[in-house]
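Peer 1: What follows is a group of structures, each given as structure tokens.
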Structure 1
Amino acid sequence: MPGGATGFATLDQWCQVSLVNDDISPMAGVTPYTLNTPLFSDYAVKRRTVWIPDGGSATYDATNVFDFPDGTVFTKSFGWADDMRKAQPVLTWVETRIIWKNAGSWQGLSYTWDSAQKVATANPGGETVPLSWIDTTGATITTNYLVPSVPQCGECHDDLQDTTLVFEPIGPKARNLNGNETYPDGTTQNQLTYWTATGLLAGAPDASLAPKLAVWNDPTTGTVDDRARAYLESNCAHCHGATGAARNTGLYLSSLETDPTSYGICKRPVAAGAGAGGRPVDIFPGDPTQSIIPFRMDSDEPAIAMPQIERSVVDAQGLQLITDWISSLDGGCP
């Protein structure tokens, strides 16, 4: 079975992706995919793929991550543009993460690309990589990007099932896959439709009947409320959920959460301190300056910043969306 229990020494041994014309390209039989609203990772350009063994298929679930068969392999590659103002920037690839299912269990491992952009080598201990690029305003951004160790991967991917932490994929849910992708043959199709037609997915309804997460930065896909809730789900809910690492906070940020207090409206923090910034509640309707969530999003200090891993710089556009959303809410707090 691909990867076995420990993975391979180099990325090429997986036969999943390669660099073609300086971009990540799926190999034969490997399917690229995108998420409607992905996790922010220091402005990284990301390429995602999935491979399912011949004769196997994922089982559709309207709410949770699909059930994938043994042998399934996901990749997620992270690259940075030299200048975000360019229509066709030069990309430097830093890491490709592999998640694979073996004997009923998922494992994860990161591979770091060498400076020549030729070989990616397994890096179970992780590292920090110095990065520099020019952003859309023309400013030069420098940071130390974290390539996560295997234990650090679990900080986001571990899910509490009964009394056991189980490593699980996060992104491949119906609502985040219900959007278009352009495939290597040049065709553009809805991903749920394509996966069903190619045998990757079984049991899915017509895409028009499946749930759909808004695209956080595309106003044509939803209201400010829809897009803000989508952003918080993709960036926060893997920890801030009933079975996630931050479950003890009682702050649950899935877009499916219907209790306003649970998703932060007038909710006081379980623990105050520097992370609260002197603000009284997670979300104070109508007043972002009294809300803890945007305060933590606007920080790069380790004791304050949220999410705690996956970013080292502030997502200015995401912060503006959440600020606009909170400003639009009516009611205040008692």
Structure 2
Amino acid sequence: MTDAVRLDSVSKTFGTHAAVRSLSLAVPTGRIHGFIGPNGSGKTTTLRMILHILLPDSGTVEVLGRTGTRAASDRIGYLPEERGLYKKMKVLDQLVYYGALKGLQRGAARRAGREWLERLGLSAWADRKVETLSKGMAQKVQFISTVLHAPELLILDEPFSGLDPVNLQALRDAILELSRGGTTILFSTHDMAMAERMCDHLCMIFRGEKVLDGTLEEIQQRYGDDTVRLRADGAREALAGNPAVVAVLDMGRWQEVRLQRGADPQSLLSALAARTRVHHFEVARPSLHDIFVRIAGPEAAAQPAADGHGHGAPA
């Protein structure tokens, strides 16, 4: 399988700040590739280098088989985190305008725009001004403007940010449909549960360096079976002081507990059952959320930056 995107030892510095350091990355054609990392880790800088909006200080960036510096290839769709629509324009007119910028004839752009508006439940708003739309509606219109020209590569920067569950589901279904049709999708997100459900492959960068790269199964296997997911009355109090417990990720009604290496989960269950009522107890691999926190949480953030080695090692 060929790669839609390849980065080879790419670095980018702004003044004295190294935003991206020796990053190598491959995004296979036709896959959904998740790009995760905390704020300020270098994700957006990397996406802008892939788009040739920024040029790397060193290394090579190859996109759809090309290494040129054209910023707005007609074969790419890009939804930036900072949304931008012309509020005084009518919805369909705006879509036709964006389609023309990507090389579509006006008639083809109008037909594609109407089809997408119908698909996402916005047909009745085609002749309304953008300023009359709700935030969720406007976000779907911006998404349509990104995919109207049927790009081969779709780059989405936090596409689900601020969406209610109904609009989120509509956008997720549209992305999955595009993927099934062969579009390569690279998207950054802070929603680890969404990344787990949607992505064929995941890459995480932290302090400008790649610290995870692989399928969810490969990443979870690397971190071992040291996690218990449970629901119990007064779980935090019942877990307090247990020497087998390294950390507790509190999810409200549920807790994700990381155990000492070699600890026996059955012993933890017995200790919990002696102190409280246990409703659910499951030995599991760590969630992507937990792995993210292990790498980029407060303890990791307090450590000085390394020289490119040691980030993300299983605890």
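Only the coordinates and a few stated rules stand behind these numbers; no lab work does. Bear in mind that the values here come from a model prediction, so they are computed numbers and not experimental data. Cβ atoms are built from the backbone, for glycine too; each structure is taken alone.
Peer 1: helix-only ellipticity at 222 nm (-39500 (n - 2.57) for each DSSP H run of 4 or more, over all residues; to 500) was computed and gave -4000; which structure, 1, 2, did it come from? Please list the in-between numbers first.
Peer 2: Values: 1: -4000; 2: -9500.
Going through each structure in turn, the value belongs to 1.
Peer 1: If you rank structures 1, 2 by mean count of other Cβ atoms within 10 Å over residues 104-111, which sits at the top with the largest value?
Peer 2: Details: 1: 18.6; 2: 15.1.
Once mean count of other Cβ atoms within 10 Å over residues 104-111 is worked out for each structure, 1 has the highest.
Peer 1: Still on this model: Hey, FRET efficiency 1/(1 + (r/R0)^6) of positions 200 and 288 (r between Cβ atoms, R0 = 25 Å, to 0.05) derived from one of 1, 2 reads 0.05; which structure?
Peer 2: On the way: 1: 0.05; 2: 0.95.
The correct label is 1.
Peer 1: Going by distance in nm of label points 7 Å out along Cα→Cβ at positions 24 and 96, which of structures 1, 2 comes out largest?
Peer 2: Values: 1: 0.8; 2: 5.0.
Once distance in nm of label points 7 Å out along Cα→Cβ at positions 24 and 96 is worked out for each structure, 2 has the highest.
Peer 1: Oh, and also: Taking mean count of other Cβ atoms within 10 Å over residues 160-167 for each of 1, 2, which is largest? Before the final figure, lay out the partial values.
Peer 2: Details: 1: 10.9; 2: 13.4.
The structure with the largest value is 2.
Peer 1: For distance in nm of label points 7 Å out along Cα→Cβ at positions 112 and 248, which structure out of 1, 2 has the highest calculated value? Before the final figure, lay out the partial values.
Peer 2: Numbers: 1: 3.2; 2: 5.3.
Max of distance in nm of label points 7 Å out along Cα→Cβ at positions 112 and 248: 2.
Peer 1: A value of 14 was computed for relative contact order in percent (Cα under 8 Å, 6 or more apart); which of 1, 2 is the source structure? Intermediate results must be reported in sequence, preceding the final value.
Peer 2: Details: 1: 14; 2: 19.
So the calculation was done on 1.
Peer 1: Now, a different point. Using Cα extents along the principal axes in Å as the calculated read-out, with 71, 47, 36 as its value, let me know the right label among 1, 2. Before the final figure, lay out the partial values.
Peer 2: Working: 1: 58, 45, 41; 2: 71, 47, 36.
Among 1, 2, the structure yielding 71, 47, 36 for Cα extents along the principal axes in Å is 2.
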